Every structure is written in C-alpha cells, then in structure tokens.
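So, here's a batch of structures to check.
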Structure I
Amino acid sequence: MRRILVVEDSASTRALVRAILEDPAFSASVGSVEVTEASSGFDAMRLLPRSRFDLVITDINMPDVNGLELIHFIRRSPQYRATPLVIISTQATERDVERGKKLGADAYVPKPFGPEELRSACEKLLEAKSDG
C-alpha cells in the first residue's frame, strides 16, 4: 500500500489530485494507493508525525504554513528526510522551480496540469523509492 499525502488549500484541486492518484491506471503501475488530504501546511504538520507517507504532494501558496515552510519541516524530519516530495504550484517560473528543488522538492509540476503530468512525476518518484 502506497500512502500519499496531498497538501492543498483548494478543495477542487485536492479532489483532482485524489482522482488522478486513485485512477486504476496509476494503481496498476505503483500498487494500491491510499490518499490522505490536508487543507493546509499546518494540517499536514499535524498529520505527518502520526503516520508514514511514501510521497508528499504540496502546493506552495497556502494559508498558515506555506508549502516552502512545509518542505523545510519535512526535510529536517528524520522520519521524512528521504520521502519523495512533489510541488504543484501556479508559481512556475524557472526561479520558483529552482527554489523549490533547492529546498528539497524532487519534482515540480506547474498548475494547471494534466493527469499524465502528475501521474508520471509520482510514478517516477515511487519507483525510485522502491529501487533505493
């Protein structure tokens, strides 16, 4: 079972990401998936210590704790230091992507994105995690 945490303040975007990750085609390539949603970075920071996630997908612009602060928190946590992390964001200039990756994101998927873009990024990271 692959456990994925989706951190996004937009309910419609969370629903879209969940639908992509729960699609049978995605499960066929990575195995069964359990998606947990957090509506803010603060919610995610409460959930992370209580569970074990194989992948974290986060937005950047959120109230309370933003995505960059969340990534910093995750990368400083011994439990999650090596967990694959995907940023989904409307902030997608080269500088934004570079900053996100410098902080520790493994992939950066600009919004709006198609199902295949997100699915591909997640599959690569989950496969690499299995191999490593």
Structure II
Amino acid sequence: MSSKKAITGPNVPKSFLPFSPAVQAGDYVFVSGQASVDGEGNIVNGTFEEECRRSFENVRTILTAAGLTFDDVVQVRNYVGKQEYLAEFNQIYKDYFTAPYPARTTIIECLGDLLKFEVDVTAYIKK
C-alpha cells in the first residue's frame, strides 16, 4: 500500500500536465505550483495582484480539500515574474499568512512572459 495519496476535489484546479494538485505523504501535504488558472486549468491573465491572489486562492482550495488552512503551511516557495512586483507581492502575502510566518523562498524573474506569479506550499497535518 502506498504511503502517499493525491489530494483532489470538485473545486481543485485541473492541470493538463502530469502531476497531482497536491500529495499527502505522512504528516505533510505538498501542494504543486499554483498559477492564475481557472478550475479547468486554463490560464487567467490579469494584473499582478489578480494573478497572485488567484494563485493563492487555488492553494486555499487545495488546502481545504486536504482539511487544512494557510495556518498549517510551514514552507512557501514563490515565483515572482518581475522585480517590480516584489513590494506588491509582500503586501499581498500578508493577507494569506500571519506570524509566525512559514519558511519562505522567493525567486524573481523566472517565469517568462506567460505568468506573473506561481506558488507552491508544504503544509503540516497537526495530530
């Protein structure tokens, strides 16, 4: 029997690529990179704020399907399309995470022209 399981649900965004939206392994849930996509996996372009918030809301949907919240997140990796978005990103980030903040990595200027933002997280399941 596998010690990992995919997290799915009716509102969890789909992907055209071969990966699970999230995987639970032991006491952790690893959420795959979430960008500004709709429920069918289609990219939804907008301002940086719109794309960033949609990405975080996709994470929220997946965490909810796993029975978790942003308070359970212990690690966040952010991919910010341009340096000029960084200050705005840091403000938006505080709408989703509070102290004590999760461990965090932010990589800038890494997405090309297709996306403005992507995020993946690791959450811990409290016993």
Structure III
Amino acid sequence: MNDQERLGQLKNLVMLASADEKITDSEMAVLIAVATRENLTPEEFNKVMDDPDSVNITLPEDEETKLAYLRDMVAMMMIDGELDEQELAICKLYAMALGYRGSIVDGMIAGVIDQLDAEAAAE
C-alpha cells in the first residue's frame, strides 16, 4: 500500500465524517486511529484535515485493503449509531469506486454493519 492510498483513505473518511458539516469527537477518534494504523505522520494528518482537496485519491488494488477500507467507511458511517442516508450514499459510491458491483454493495455494507455490531456486543 502506498502513501497516496493511505492519504486517500483518510481523505475519504474525512469527507464522510464531515458530510453533516461537523466532525464529532467520536469521528475524530476514528480518524486518528486510522491515521495511526496507516502510519501517517502528524503533518500528513493535518494536511488532510486542513485541506482534503489537496489530496488525490488513489484506490487500493488488493482485495484485502479494499475490504479494510470499506470497513473503515462503514464504521465511520455508523459511529453515531444512526444510518444517515447521505453517508450511506457516499459509502455506496465508494464501494462501487473500489470495483464492487452495485447489485452487491447493499449486502456488503449490511454484512459489515452486522460484523461491527457483533464485535461491539462482544466487548
């Protein structure tokens, strides 16, 4: 995975988190966790936060990374416990941009939501 993919993923999450024009503390915590997981520097993190449009999105090519990134998007969408239609539309577009057929995207997102719910219940 290259730097542009990692920066692009953070940009996607920032765009999703700010879809309702505010980034909550919970959403910020997810953004920080993803940036840490992706080994982004504080400078890179701040660049994306301050000016997301300055980052070009490069989509991952390997299946494992695609699924991990889709999971990040769904987790961000669900962080407030509500299923916002605008956020769901963004997730669907992202999944299709990753190469998943529109006909299976709803099922994939539902599966990720179920998985996240099961993980939360197990904690």
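Just so it is clear, none of the values below were taken in a lab; they were calculated from the coordinates. Just so you know, these numbers come straight off a predicted model, no measurement behind them. Cβ atoms are built from the backbone, for glycine too; each structure is taken alone.
Tell me which structure, out of I, II, III, gives -23000 once helix-only ellipticity at 222 nm (-39500 (n - 2.57) for each DSSP H run of 4 or more, over all residues; to 500) is calculated. Going label by label, the one that fits is III.
A value of 2.4 for distance in nm of label points 7 Å out along Cα→Cβ at positions 74 and 106, calculated from one of I, II, III, originates in structure II.
Assuming 10.6, 30 is Rg and Dmax of the Cα atoms in Å, for residues 58-113 alone as calculated from a single structure, say which of I, II, III it is. Computed on structure III. Given a value of 0.7 for distance in nm of label points 7 Å out along Cα→Cβ at positions 10 and 90, point me to the structure among I, II, III it was derived from. Here the read-out was taken from I.
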